[in-house]
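Listed next: structures, encoded as structure tokens.
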Structure P
Amino acid sequence: MRIGMICYASVGGSGVVATELAHALALRGHEVHLVSSELPFRWRAIRGLSFERVLTPEYPLFREPQYLLALANTLVRVARERRLDILHAHYAVPHATAAYLAHQILASSGDRVAPRTVTTLHGTDITLVGSDPSYAGVVAFSIEQSNGVTAVSRSLRDDTVRALGVEREIEVIPNFLDCSEFRRQPDNSIRASWCAGGWDALVVHISNFRPVKQVGQVLDVFGRIRRRVRAKLVLIGDGPDRTALEQRAAREGFGDSVEFVGEQLDLASWLSAADLFLLPSAQESFGVAALEAMACEVPVVAARVGGLPEIIDDGETGFLCLPGDVDGMAARGIAVLTDKALGARVGAAACRRVNTDFCSGVVVPLYEACYARMLEAGRAGAPAQAAAGHSR
């Protein structure tokens with residue numbers, strides 16, 4: 001198949017998953033064209049995969065760049081030049097709308113059959129941006145008009161129906177990892193460097209430092225943990241809350257027990273050094289960072305929100321606490337760090353869960369099957385809503 005993959009390039013779950021899916025599909029013999037405003041964070045050049053940049057001109061008439069129009073125009077061009085079978089939009093805003101516009105332009109041109117459109121919902125595109133009254137009507141319409149719609153968790157599927165009143169069918173296809181990459185590395189230079197600093201344990205958090213990630217609570221939990229354990233906290237990533245958090249850590253005297261290391265490409269190496277992963281988010285439609293930690297045998301302590309209960313079995317493959325339960329998260333973190341057998345048991349169980357249900361070899365064929373259904377429905381002349389796959 002010839003697939004156009006649309007995503008944001010910035011660090012975040014939707015862009016990461018879209019880029020990894022593009023890589024996996026190219027490795028499986030498909031022709032994939034990844035469309036974004038700039039080269040995605042996880043981009044790797046391989047055979048069968050190309051990058052198509054969206055150029056957004058600025059005109060004095062417009063107060064802001066018209067990305068939606070530029071993206072739709074780019075999709076039309078790429079679909080014609082590459083004879084695409086599928087346009088796959090990751091993150092509804094504005095990608096599903098751009099895919100709809102491109103499909104309408106191509107369908108009306110008469111020069112060829114327009115590619116089928118698939119929209120994957122990732123989280124805040126529905127729970128935050130998409131449900132805002134300024135966008136909700138357009139987002140709901142664009143989702144309804146997609147030939148196929150998937151969501152990364154049952155929780156997000158239900159949130160979409162509740163927030164937008166979407167009536168069409170939505171198939172749940174979970175996020176995934178390249179499990180040959182995300183696995184614990186026994187000989188780890190980062191771990192060796194940390195051990196040389198005299199710490200007894202390493203606690204890690206990874207996110208894009210937005211308010212929804214509640215990174216301030218990571219500091220709250222860690223503050224309680226370090227009263228009992230000589231531990232170091234490493235915060236990986238970047239985003240709008242980082243500067244304020246760095247200032248708070250300095251103001252509250254965390255010293256060298258807290259370190260901000262910015263964005264990192266080799267996350268498996270950092271996670272392989274860790275003894276505990278903290279994720280106290282206010283909302284996680286899936287939780288890719290938690291999945292990455294689990295694959296590297298790191299016990300996860302997280303808030304019981306969104307899709308996290310769908311990947312973490314409390315007390316078995318990780319630990320879930322009520323949102324905002326800082327004391328509860330700290331208690332579970334201390335238990336893991338002071339009971340090595342417990343940490344090893346939970347970490348091993350987490351890794352088994354990932355390898356059973358969330359590796360690319362398990363999940364990517366679900367997308368291939370979704371595409372095949374869309375194409376078959378297109379040949380049969382089925383309407384968009386009839387081709388969506390699993391019921392909600």
Structure Q
Amino acid sequence: MKILYAQETDWFKRSPIIQHHLFEILTLRGYEVRVIDFELLWARNKYELFSKRKIFSNSPRIYPESKITVIRPGIIKIPILDYVSESITHYIEINRQMKEWSPDIIIGSAIINSYFGAIAARKAGIPFIYYWLELNHLQIPIKQFRFLGKIIEKITLKHTDKLLATSENLKKAISEMGFPVNNIQVLESGVSINQYNPNNTGDLIRNELNINKDDIVLIFVGWLYHFSGLKEVLTELSKQNNPKIKLIIVGEGDAYAELKKLRSKYKLENKVILTGQKPLQEIPQYLAAADICILPAYNNETMRYIIPGKIYEYMAASKPVISTNLPGILNKFGLDNGITYVNHPEDVVWKAIELAESGTGNVLGLKARKLVEQYSWDNIADQFEKIIDESVKKRGN
């Protein structure tokens with residue numbers, strides 16, 4: 001079967017998440033997958049006014065034997081005009097793929113190219129699946145344009161055969177936009193459970209980062225949004241006189257430069273380690289080196305509906321997790337599955353000290369690990385494959 005997937009982020013530069021796992025696994029099962037992506041971080045690269053269309057063949061991010069073809073339409077590399085030009089080049093590309101490749105199904109998880117994908121699928125008589133990882137319109141950087149994004153989403157929903165959401169809270173939010181709730185299916189994130197060995201001491205990374213065995217190590221892994229709450233955590237760390245508390249931040253993103261400035265301002269070079277983005281295969285080692293995993297994100301419109309994939313990784317590493325009181329996470333995991341909740345990002349530091357002193361971390365970590373063992377990527381991929389096959393058969397009938 002041929003699957004055309006449309007997204008509006010960088011397939012290569014962003015940390016591997018749900019779509020990378022699922023589509024790469026499907027190629028290992030014999031599916032053909034083409035991804036249309038968007039060079040979201042173009043401003044970091046060598047300056048050019050316009051980028052040409054590029055094709056990346058056999059471009060795995062996670063599974064070496066997988067074969068994904070990534071197609072990147074050209075854009076004008078000027079703020080605002082990048083999205084305007086995307087609406088033209090992605091429209092052309094989707095219709096080109098329909099003529100030259102004839103996919104059996106189109107799946108989208110964004111706004112602009114999902115709309116074009118839904119229209120193209122309807123014209124061709126093939127199904128369109130709208131896969132919501134978050135409330136997409138809230139991710140538009142220019143707030144004044146978010147209402148327009150929501151309008152486009154609602155139009156796309158009218159041409160959608162099946163809608164997938166990553167959490168029950170997100171499912172509810174989408175249904176409130178007018179899509180029939182009985183046609184929304186929750187397909188959660190997963191974890192490569194076998195990559196996480198609860199018995200791994202993490203000594204390799206601790207030695208590499210000059211962290212002592214008796215240090216209390218907190219860790220955050222993932223994209224560094226301004227609403228990730230890490231600025232508040234650094235500020236609170238600056239007030240602590242305890243030299244044994246350390247924080248490892250693994251990832252890049254919008255807030256990276258500001259975090260570096262805060263680290264310097266508060267003279268936290270011996271407490272806060274910024275590693276930058278690391279290959280997915282190295283993440284288990286970094287988590288093994290930590291005592292407590294943190295998610296100090298703001299309880300804003302973006303975060304309250306989703307369950308970040310990093311939560312599953314934290315729990316698979318058999319580590320206690322401290323999270324701000326986010327409704328999506330609380331609704332999914334409850335109060336007694338290894339996650340401890342706080343009201344504000346800065347409270348993470350105090351709660352971490354409390355957990356370390358109480359000695360309950362190991363018990364919480366084991367509870368977390370036991371719960372997520374059922375969320376292997378193979379199991380999630382089985383569900384995804386079934387949804388795709390049923391959608392194609394239903395449309396064919």
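Here, each number is a calculation from the coordinates, and none is a lab measurement. Fair warning: this is a prediction, and the values are worked out from it, not measured in the lab. Cβ atoms are built from the backbone, for glycine too; each structure is taken alone.
Determine which structure produced the value -11500 for helix-only ellipticity at 222 nm (-39500 (n - 2.57) for each DSSP H run of 4 or more, over all residues; to 500), calculated from the coordinates; the candidates are P, Q.
Q
Suppose distance in nm of label points 7 Å out along Cα→Cβ at positions 54 and 254 works out to 2.4; of P, Q, which structure was it derived from?
Checking each candidate, the match is Q.
Given that FRET efficiency 1/(1 + (r/R0)^6) of positions 150 and 214 (r between Cβ atoms, R0 = 41 Å, to 0.05), derived from a single structure, equals 0.20, which label among P, Q identifies that structure?
Q
Looking at distance in nm of label points 7 Å out along Cα→Cβ at positions 126 and 262, point out which structure of P, Q has the largest value.
Structure Q comes out on top.
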